[in-house]
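Participant: In the part that follows, the structures are each spelled out as structure tokens.
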Structure I
Amino acid sequence: MVEILPFQGIKYNKEKTEDMEDIITQPYDKISEEMQDEYYKRSEHNYCRLILPKEENRYQAASERLKEWIDEEILKREDEAGIYVYYQDFEVLGESYTRKGFISAAKLHPFEEEVVLPHEETHKGPKIDRLNMLRTTEKNLEAGFMLYSDPKEETIHLFDEIAEEEPLYEATDDLGVHSRVWKIQDRDKIEKVKKVLENEQVVIADGHHRYETAVTYRNEMREKNPDYQEREAFNWRMTYMVPVEDPGLKILPGHRLLLNEKVKKEHMDELEKYFEISELSDKEFDGYLKNNVDTTSFVLFDEERTLGLRLKDRGTIEKFMSDDYSEDYKRLDVVILRDVIFREIMGLEELHIHDDISYERWSEDAVDKVEKGKGTVAFLVNATKPEEVLKVAKNGERMPQKSTDFYPKANSGFVMMDISAGEVLE
């Protein structure tokens, strides 16, 4: 069901650019004003100048700069099409990992076609910014991020063979994440990758809104070009794909920080009906969660206490769950926290981001904000597992917002893809 193709990437010309560490960036939506200033200082060719220009008309600035850099051969189009193996070496929570995946052109499918699946609820509203960037640059400047299943790890073994060679590019970013990129041009090897995916559905890991924006752009281009070919590049999107079986595929927890509500005595009385409650020392919360990673457990932290909450019996909370939920969905910690603790016990039906709730990657940050009065109570959670993401998405369900935090983000700046009218993939 999933179709991928090699493409002729547009890449920085090593003969005319500086070290890639001065070029690459975090994804555009992770770049603060301070980071933007720093990226601009690093190089006159830093990728931030394309994905998030400072100029008032950022779209025109990106388009003009892109054309200029191509004309000056700062950026060069590859002669041969290929797919790009992309490894990221990183450390998180005291452990070292390597995430292994590849970048290719992936055919666009609206969600209703059930080939590309969303996994998470998203905020409503049109994403005009990225749509305007697509319209003016006619390039995929940043890759989407998707998951696929490879139970025999055929693609991982193939990529590991490629990774024995010298990388095309490598660089370490500000977070200490070391990226390595190789190119596969061999058609037999590309066919092996395509075969693993051909009967699969894929799941969006990161960038739901940007994927929908890409589909919108595709539809616009089809209207302008009614005699289009299926292999015209605007029907496809540059996509970073990672097998869900990869040990380096790490998801960090999205700890919940309530900004106004407090846990009252009547709430505690209800919690005791369904959860075993343990008193913890202030710094014991991470250990408690790690020791209970295979159960439904939370840590409640407020100005009065640090408590461990472990679900006694899953059957006792079934009454709070919708009959429409699959068994996989009912077992998600973030769903139990939302439906049982927030909605049923605390009576919190709607929680609006920034007004009622915020989400924290690191438990220390959530606790610190409560201690400084920037929130009233933190609920610390274990991370959602990659296999849970895949199961829920294939059931046609979406997780609550901020259920997943895939770490690290894919760096921007190693390769881009031309999606202008008339550009046809091989």
Structure II
Amino acid sequence: MLSLLDLRARIEAGTLTPAGAIDLCRAAIAAREPELRALVAMDEAAAIPEAGPLAGIAVGVKDIIDSAGLPTQMGSSIYEGWRPRGDAAVVARLKRLGAVALAKTTTTAFASSDPTGTVNPHDPGHTPGGSSAGSAAAVGAGLLPLALGTQTAGSVIRPASYCGCAAVKPSFRLIPTVGVKTYSWALDTVGLFAAGVADVAHALALVTGRPEIDRAEAASAPRIGLVRQDFAEPPEPEAESALMRARRAAERAGARVTDLALPPELAQAWERHRFIQNYEGRLALAWEYDAHRDALPPRVREHLDVGDGISPAEYDDARRHGHHARRVLKGVFADYDAILTFSAPGPAPATLAFTGDPRFNQLWTLMGVPCVNVPVPGDRLPVGVQVIGRFGDDGRALAVARMIEYALRS
């Protein structure tokens, strides 16, 4: 993979120019993109700034995020050829930092569940996950050092786990969603993919203007609660093995890891995530559903049909459960610095017709807390683990994840 930090170090040392760094990405894309199918479009005439903390860094932009000069087609025929006039807020920020929005990456239609044509970079017979399929695959395959995704249930952390790269779904609203196609205004969160945890921490600090995120350190003996989310179906053996390897690595690094059973209020909120997602999706995609229902792919249509049958009372009840669960989770973090859990049920499923199950992600998206995927080396197909932090404490979550990542490599 291409490390953002490595590229920037070489540029600062004078051994690589920003244009040269972009050329490395273009060469990797030429070599692997025909089989990977991770990109929707490229900006062949993109200006390459010479200055800025992200000069020379090519970014993949998920195809529900506006970027001037490139189409934003939502993974749907309904928006074929649509070109926004301006950039989404996060893209504008990246450009101000010197980054180049080089490519649009594939997304499932409207960032839902219908698969893209993208394949897993480690085995083309396996899914890359979704909905941020192209962003995860492009970073995991070494085409790009940084990519944008979004998560409404598990669309950043799960594909990162399947494709073997690091990723962060930050605290809710830390990165603005202005210029991003809405599915659920209570859940949608912009996230980042990069080669390693240090790369995503550095990028998040720059994108948000919060250098303390990158400077945060894990305590000398961080308190980590190991959570299996027993209210969900059990994981596959590979996911359990990855979690145990991560636990042992954390303990070698000095962490105090204890098993943690989440309070029942968290399970009750987990069960209601789908009510919020489907109800808001039906409202957010009202025009598409009412005017172009037959053009919607089957899984999107099915989810919106379900949302059409959810009453406002059921939605309000789900929101209340979520609000209460956040207060309960805040109490849990009084005793823990981070939570360690599964990123996905197992390795990427051996199909391109299914993007995988987000059951180990949806609670944390509803809670709005920072989530970090840490790749766990050792298997032919990648499996990651997920580090969860308290709301607004993204720096500490990333620091604990970085500690575990380093220990896993030692």
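Just so you know, all these numbers are worked out from the coordinates, no wet-lab data involved. Everything numeric here is computed off the predicted structure, so don't read it as measured data. Cβ atoms are built from the backbone, for glycine too; each structure is taken alone.
Participant: One of I, II was used to compute FRET efficiency 1/(1 + (r/R0)^6) of positions 131 and 187 (r between Cβ atoms, R0 = 30 Å, to 0.05), and the result was 0.30. Which label is that?
Facilitator: I
Participant: Thinking only about relative contact order in percent (Cα under 8 Å, 6 or more apart), which of I, II has the largest value?
Facilitator: Going through I, II one by one, relative contact order in percent (Cα under 8 Å, 6 or more apart) is largest in I.
Participant: Tell me which of I, II gives 34.9 when you compute mean count of other Cβ atoms within 10 Å over residues 155-162.
Facilitator: Numbers: I: 16.9; II: 34.9.
Working through the options, I get structure II.
Participant: Which structure, out of I, II, was helix-only ellipticity at 222 nm (-39500 (n - 2.57) for each DSSP H run of 4 or more, over all residues; to 500) derived from, given a value of -8000?
Facilitator: I
Participant: Have a look at I, II and say which one yields 1.17 for Cα Rg over 2.2 N^0.38 Å, for residues 11-98 alone, as calculated. Before the final figure, lay out each step's value.
Facilitator: Working: I: 1.25; II: 1.17.
Here the read-out was taken from II.
Participant: Out of I, II, which has the highest value for mean count of other Cβ atoms within 10 Å over residues 107-114?
Facilitator: Of structures I, II, the maximum of mean count of other Cβ atoms within 10 Å over residues 107-114 occurs in II.
Participant: Supply the structure label, taken from I, II, corresponding to distance in nm of label points 7 Å out along Cα→Cβ at positions 291 and 315 with the calculated value 2.0. The partial results should precede the final answer.
Facilitator: Working: I: 2.8; II: 2.0.
It must be structure II, since only it matches.
Participant: Hey, mean projected area of the Cα convex hull in nm² derived from one of I, II reads 21.6; which structure?
Facilitator: I
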